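Following this line, the structures themselves.
Computed from the coordinates by the stated procedures, all read-outs in this text should not be read as laboratory data. The shown structure was predicted, so the numbers you read here are calculated from the model rather than taken from an experiment. Cβ atoms are built from the backbone, for glycine too; each structure is taken alone.
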Structure P
Amino acid sequence: MIPTFHDPHARQDNVVENYHGTLAADPYRWLEDAEAEETQAFAAAQHTLTRQYLDAIPARASYRARLTALWDHDKYSVPYRHGGRFYFFKQSGLQNQPVLYQQTDLTGEAAPILDPNTLSHDGTVALTTLAFSEDGTLLAYGLSTSGSDWQELSIRHLDSGEEEPEVIRWYKFAGIAWRHDNRQGHGAGFR
C-alpha cells in the first residue's frame, strides 16, 4: 500500500500583474528564481517526496525491467542527403543520445561524425539542432545540457572533423541557415 504524502509548503505572495486591464495573480512568482535558496529547498523537498512515492510502488521494478527490455534495440532515423553524402541518426540499445552518422552512399560503411554521448559523463548532452551548408562541407549544430532550452552552437568541418574555435553560448530556440556560398551561417532565436 502506498502511504499518504503531504506536499511541501509553498508560500504564496500577493503578486498581481495587469495585462492590458486583465488582472492575473502570480502567487508563486518567487519560484521563477531558480538560483534562490528558497526555490532550491522547495525543489529538493519536491524531489524527496516524489522519490518516496515512486519507490513505494510495488510493481515499479518489474515495469522498469520490462520497459528496459522493450527499449533495448537499435533505433534509426530516415537517412537524408547533403552535399553528396548521406546522414542518419542511430541510437544503439540503451544509449542515452542518438549519434549522427555519415556515409558516402547508402550501401557504404557508416562513420560516426557527432556523438553527444561522449560529451558528458551522464549522457545528458543532446544534439538539438542541425544545419548543413549547401555543399555539405560544414555542419552548424546546437547542444543542450540536461534538457535545457539553452544551447551552445558550434560549427564542424565535415571533411576534417575540425571545429571552429568560436562557440555561441546561451542561445535559445535556434534556427540556423547557411548562405549559398557557405561563407556565413545565420541564426535566429532568443539570446
Structure Q
Amino acid sequence: MTQTLLVPTAEDIRANATFDALMWGLARPGLVQTLAFPGMLALAESLLDRECTFFCCDEALKEGIAATGAQAVPIAEAEYVFISLENGLQFSDLSDLLVGNLLYPDASATIFAPAVIGGATGSGTRLRLSGPGVNGSLDIAIGGVDPSFWALRSKAARYPLGWDLYLTDGDRLVGFPRSTEIEVL
C-alpha cells in the first residue's frame, strides 16, 4: 500500500504563517508580531473565505479580498473591516459595526487598519493596555490612528461584546482583542 504525502503549497505556507501571527497578536495584546508576508491582503487571505463578509474602502484591496470568495457588504454588516483610522475618518460609521450579542459575542466585527507602531517609547498616542494576555500592564505608542477612535472603541468594548482590532505597520502587527482595556495616557 502506498501513501500520498500532501506537500503544502506556497499559498498554504503564507496563510499558515500569517494566521499564526494573527492568533499570537490577540493572545498577547500589544506585543508586536512579525509578519512573514506583510500586507492587508495576506491577512485577508489567511482568514476570509466564502462564508465571510467584509467591508473595504480601498478598491484595489477590495478586489483582492473578493478573490477569497468573501462577500463585500456595507460596513454595518461586515465581519471583517479593512479601513484607515487616520484623521478625517467618519467615525459615525464605526458606531454601526457589529459588536456581537450575549449569546454570540463572536458575531462581531474585526477591524484591520494601518498604523505606526512605535512600541513603548515611540511617537503617537500613548496607550496603556491591561487585561487577559497582558502581564500587569503594557505601554505602547500608536500613530496614524485618530485619537478619538480610542474613546469610540472604549464605548463599544463591553466584554464580551466589542470589536477585535489589528493594526499593521509594514511587516509588524499588533492585536487588541475586545477583552483588552485600553487607557489613553
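Structures P, Q were shown, and helix-only ellipticity at 222 nm (-39500 (n - 2.57) for each DSSP H run of 4 or more, over all residues; to 500) at -5500 was computed from P. Name the one structure among P, Q that FRET efficiency 1/(1 + (r/R0)^6) of positions 32 and 160 (r between Cβ atoms, R0 = 25 Å, to 0.05) of 0.45 was derived from. That value comes from structure Q. Assign the value 9.8, calculated as mean count of other Cβ atoms within 10 Å over residues 56-63, to the correct structure from P, Q. Going through each structure in turn, the value belongs to P. Structures P, Q were shown, and Kirkwood radius over Cα pairs in Å, for residues 48-135 alone at 15.7 was computed from P.
Here volume of the Cα convex hull per residue in Å³ was derived from just one of the structures P, Q, and that gives 200; the source is P. Work out which structure the value 10 belongs to, where relative contact order in percent (Cα under 8 Å, 6 or more apart) was derived from one of P, Q. Derived from P, not from the others.
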